[in-house]
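What follows draws every value from the coordinates through simple rules; no lab data is involved. Quick caveat, the model's predicted, so the values are computed rather than measured. Cβ atoms are built from the backbone, for glycine too; each structure is taken alone.
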Structure I
Amino acid sequence: MYKLASILLHDDDESKDIVHDVFSRLLAQQVELNEDTAQSYLLLSVRNRCMNVIRNHKIHQQVHRYLLSTSELEDTSPEDFEHEIEVLKVGVNELFPPICREVIHLHFAEGLSFREIAVRLEVSETTIYKHLRNALDQLRQTLKKQSNE
């Protein structure tokens, strides 16, 4: 099982964690395995967990690329920068739906990962990514609107 995870992920520590998680779930859920299908079940469980990890890594890469592609760094004076921070604070308080505000706070203020936020809010990591992207789009619009005034 470890070898399968290692082949799929190319990361020894992550592979060990996945095998550990599979066995932990089996113990926690008190699953009784049939002797004939136990090996297939365990390998399939490891493969599925690896696919989830790979998918989550892709989500993180997409967010990173999105943030890099949309960031427009300009030469701004300290006064303009402080003004933009105030505009952003107001913009964060006005984010809709409210879960966007919560995701922004948990990710940037508390430094939680997408996985940690997803567990805390009991939603998928993909949902967290979508809310973060929505929130960032709203904040960009707020900054553009403010700069046009």
Structure II
Amino acid sequence: MATYPIFLCHVWSVEDGMERINSLMADYARKKEGGDFNYEFRSVSKDDPVQFHRSNKALTEAIEEQMAQCCCVVLLAGVYEEYKRWTNIEFDIARKLKVPLILIQAAHPKFTSFKEKRAAVEIVGWSEQELGQAIERHAKKNKIIKD
């Protein structure tokens, strides 16, 4: 069994985001032919005290520590402005660590920033098939956990 450690950007921790992304991934794993797809999410919680530090240093270190273990990053597109502090740090770390960024286009494309589009290796729709296949296509192979 292959387990894909996926870094979820901060925007998933709001409202029903975690339930929605977990539902997509669970559906993909359940339908995956051969059953060789498992996942685990990593992130820095919106409740983590590092976000309240004046400096971004602690937040950056916490995000980098989690992201370094991941095979890809998944971001909900089009909500960038609202979460700019976190997403700027997440984009920079993903680029630094060469972790592929996959965007889920859940809103109208006009809300997706140029920075998001430029950073992404792929933009997918709100579909478990599209997302799961994008993860398998772009995941850093040396970060996938083989059971």
Structure III
Amino acid sequence: MNLLAVVASYFAIAITIMVIYSLAYLILGAEGSYQTGSWNVSTTWVILSIIVGLGSAWLGGKICTRIAGNHVAAKYLIALIIVLGVITALTTNQADMETVREVTPSIMEAMGQSIVPMWTVWLNPLLGALGVAVGSGVLNVSSGENSE
């Protein structure tokens, strides 16, 4: 049951992020999503990504604990998010990315070409772990105590 909880929760996080990012891009457009003439994301997008990352991870933590009925699965999910996030950060090579944007990209092109600040690439697994920990109850923020 723990494996099912981790997989289902990870997919829920990924789908939530994809849907919200797609809607945000449709609302903000290229002008609001990127710095002028560049593939570098805007400050608005960075702030949005932090909020979406925490919120979707919180939701994933809730789902994980609900399916598994324990905090063990949530701890596995936290570990998975950290490991995959660190691998992503270590393999991100922004030097090879095109920095000049001359067109308004489609959503799919935007996903592939966007350049985010490197500090956010490293922050994402930490935000994901924190969101899952709070959402699952592994980290109880209301009383400041950790759940065993």
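Figures for the structure shown
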| read-out | value |
| --- | --- |
| Per distance in nm of label points 7 Å out along Cα→Cβ at positions 60 and 92, the highest-valued of structures I, II, III | I |
| Structure from which 37 was derived, percent of Cα pairs over 24 Å apart, options I, II, III | III |
| Relative contact order in percent (Cα under 8 Å, 6 or more apart) - structure with the largest value, from I, II, III | III |
